[in-house]
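Multiple structures are listed underneath, in structure tokens.
All of the numbers you see were taken from the coordinates with simple rules; none came from a lab. None of these values were measured; they are calculated from a predicted model. Cβ atoms are built from the backbone, for glycine too; each structure is taken alone.
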Structure 1
Amino acid sequence: MRDDVRLAVIGVGHLGQHHARLLAALDGVDLVGVVDTKPGRAAEVGARYGVRGVSDSADLPRGSVDAVTIAVPTASHVEVALRFIDEGVSVLVEKPLAGTLADADRLLASAARQGVMLAAGHTERFNPAVVAALPLVVNPRFVEVHRLGTFPERSLDIDVVFDLMIHDLDLLLAAVKSEVVSVEAVGVSVLTPRTDIANARLRFASGCVANVTASRISRDKVRKIRFFQHDSYVSVDYAAQEVEAYRLVTKDGRRVIEGGKLDVPREEPLGAELADFVDAVRHGREPGVSGQAGRDALALATRVAEEMAASQ
């Protein structure tokens, strides 16, 4: 591997443009180009960062990239990712990993066959508040999650479970480390033909119960997760990048509560995710969120969506 990892960004719309911005400024990265099918978009973003912009990834010279990040609409994830995987190029695919579990399995199988890295874009895992909080989450008994956002002009090709809730489902799987044994879920379509607000109640084999709410039609933005466990409580505000932790301890023969806000260094989660991907490509190690982890999150999101459909 060269000292600089040669990268291209495929899809430079709402999210992909930030991939380009961050990768262009990242040490050890040679941003080779950006790709977008919208007329003029790739040229516009490419000019912003002094790189080539093309409308078709086939216009990137064969062998010109070591890795790509993919931020195209979900329906195109498999087609675009397989094109690069089959050429031996490592890929990071934005969440959800694919539109269906069958397509996710195609990506995993192809990456394994070609011996290339497949990473999933779950940025909350790289949120510094989450990084600080997870070591304190040992054996949660109850978890409360709220991810509420205002109505977007993007990601309307998928419902809120795959757009927003999947972030928290991925994090729950990483934090609880236990099999989900039951799911109850309800969803409502309000402003679009797809589900705009959803609630799921998950029960894990460990006995932990998680109550997860996601909405893209709220007036206020809220992104919080709270872990309740024996003798301790951990609260994470994703957006503010703040963590509060409290525990019950014995002092002078009395049970008292101690804790408060943790010191959390602020960092852009997407930047941390991309830096991790580049480092994983350079050193041939597992990325922070593997393709398998992305598939696991998609499987749980699919299960939630199926339970919602069954309850209607």
Structure 2
Amino acid sequence: MPRFADGLERAPIVLTDGGIETRLIYEFGLPLPDFASFLALFSDEGRVALTAIYRGYMQIALDHDLPMQVGTPTWRAHAEGLARQGFAGAEAIAQVNGEAVDFLMGLRRMLGAEDKVFIAGVLGPRHDGYDPQGAPNAAEAEAYHAPQAQALAAAGVDLLYAPTFASAEELMGVARASAATGLPYALAPVIGPDGRLPDGMPLAQAIAAVDEGAWPQPLQYLIGCVHPTRFAEAAATSAWPRLPRVQGLKANASTLPPEELDKLDHLEEGKPEAFAELMAGLHARGFRVLGGCCGTSDAHIRALAGRLAPRKAQPSF
């Protein structure tokens, strides 16, 4: 399979998958404590739900002849996240992360989507994705995230992807842990409408620090878990990077801030066509990697693909 980094450089647009955890909870009615989507890998009804979710996303890539980045259900599959769900011991990291990668590889192979779908090994924050309180410093974060990064790399992912980080220090640590695997990797911090991470650091400053302090540098930066309007508002601030390091957005369906969405007992999914229109507008402004996060489904990603695919012929990876 051609390397993801080479294909990304050539592709004018790369889709991503949409929501996973919110769909497992609200669409399929599965309990998901701590947003630990890896739990679904270990029950029959969970596997059925994951198959339906991921198959729907992968089929969009095939139907519209667009490359797609699909993330493993491993946002909480780090040492403490695993232990909270009863998966104790160092071997659990390799077991659970390996199972997640094998699952997606098997589905991709069954659909014949190897040349369109690229598997991103997902690394999540040690604690809260929206609150920097208690986040580890860079050295602690590097040591903490390294075992999961290595497990995902060993399982054969195409790239590593670290979304929903609230602390610039932890972002630095996960970048270094990812870089040490030798795989391409992307980072997706959370930002507010002021263009700052929740810890107060301007996005431009955080990116400059990581680019200087981690080698190899991240392949790209995305923004995760915010609505397209919030992303556009942040992009207009002085905190936004002037260099084109931010390549795109995995967007929420709702305009509510993520910290408020986290407290809801129902799904805020909006209208897929309205979501697609906003995201297509970002593509017109030069953002190339676009997809969904909380509240989005295959309907949102399919609507987006329908707007983007006709613009020009897409090269194969």
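One of 1, 2 was used to compute distance in nm of label points 7 Å out along Cα→Cβ at positions 168 and 272, and the result was 4.0. Which label is that? Present the calculation step by step, with values, prior to reporting the outcome.
Values: 1: 2.0; 2: 4.0.
It must be structure 2, since only it matches.
Work out mean projected area of the Cα convex hull in nm² for each of structures 1, 2, then name the structure with the largest result. Could the numbers behind the result be given before it?
Working: 1: 17.6; 2: 13.9.
The maximum falls on structure 1.
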Match the computed value 0.95 of FRET efficiency 1/(1 + (r/R0)^6) of positions 128 and 192 (r between Cβ atoms, R0 = 25 Å, to 0.05) to one of the structures 1, 2, and report its label.
2
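Quick one: FRET efficiency 1/(1 + (r/R0)^6) of positions 88 and 288 (r between Cβ atoms, R0 = 30 Å, to 0.05) came out at 0.85 when computed from one of 1, 2, so which one is it? Could you put the intermediate results ahead of the total?
Numbers: 1: 0.85; 2: 0.15.
Traced to structure 1.
Consider the structures 1, 2: one of them gives 15.8 for mean count of other Cβ atoms within 10 Å over residues 80-87 as calculated from the coordinates. Say which. Numbers along the way, then the final one.
On the way: 1: 19.6; 2: 15.8.
Here the read-out was taken from 2.
If helix-only ellipticity at 222 nm (-39500 (n - 2.57) for each DSSP H run of 4 or more, over all residues; to 500) is calculated from each of 1, 2, which structure is the one that comes out at -13000? Please report the intermediate quantities before stating the final value.
Numbers: 1: -9500; 2: -13000.
It must be structure 2, since only it matches.
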For semi-axes √(5λ) of the Cα gyration tensor in Å, for residues 176-295 alone, the calculated result is 25, 15, 15, so let me know which of 1, 2 that is.
2
Give the label, chosen from 1, 2, of the structure having the highest value of distance in nm of label points 7 Å out along Cα→Cβ at positions 112 and 224.
1
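For mean count of other Cβ atoms within 10 Å over residues 8-15, which structure out of 1, 2 has the highest calculated value?
On the way: 1: 23.6; 2: 18.2.
Largest calculated value belongs to 1.
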